[in-house]
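Below you'll find the structures, each written out as structure tokens.
Every number in this text was worked out from the coordinates using simple rules, so none of it is lab data. Since this is a predicted model, take the numbers as computed values, not measurements.
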Structure 1
Amino acid sequence: MVARVVAITYGKQADDPSLLISGIGRAEAMAYRDARGQAMTDPDWSEIECRLRRAYRSLKAAVAGG
């Protein structure tokens, strides 16, 4: 679903591999956060940051790709 929204926003194909990777990465970061609830630690936030950075690099590649 995340990739579909991004595809609409940027006028890209929803099946673009970079968009799919980006959407999956963002969704996994959200699930990681949700699974920990109030027990989040600084290392958990660092992990989420890493996941989101990877996801946004994929998004940037997809948007720049034409």
Structure 2
Amino acid sequence: MKNMPEVNPDLLLAVRRKRGELNLTVAELSNSTGISRWTLSPILSGKHTSANRTTIKKLDNWLYQHI
């Protein structure tokens, strides 16, 4: 993936934890964040370590809303 920023490991861990606390499926998290589940799943599993800035911002905003 060219010129895409790395997903911050702390952000990813926090999203995973909050998703677990809320007992959300990837599809439910996808609906809540506005990120395609096909994009979200490899990020959450660690297969993709980078993502476009919009995706990272959406994850950050979702997490902020659920603090």
Practice task
Using Rg and Dmax of the Cα atoms in Å as the calculated read-out, with 10.8, 33 as its value, let me know the right label among 1, 2.
Solution key: 2
Practice task
Tell me which of 1, 2 gives -19500 when you compute helix-only ellipticity at 222 nm (-39500 (n - 2.57) for each DSSP H run of 4 or more, over all residues; to 500).
Solution key: 2
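Determine which structure produced the value 39 for relative contact order in percent (Cα under 8 Å, 6 or more apart), calculated from the coordinates; the candidates are 1, 2.
Values: 1: 39; 2: 46.
Answer by label: 1.
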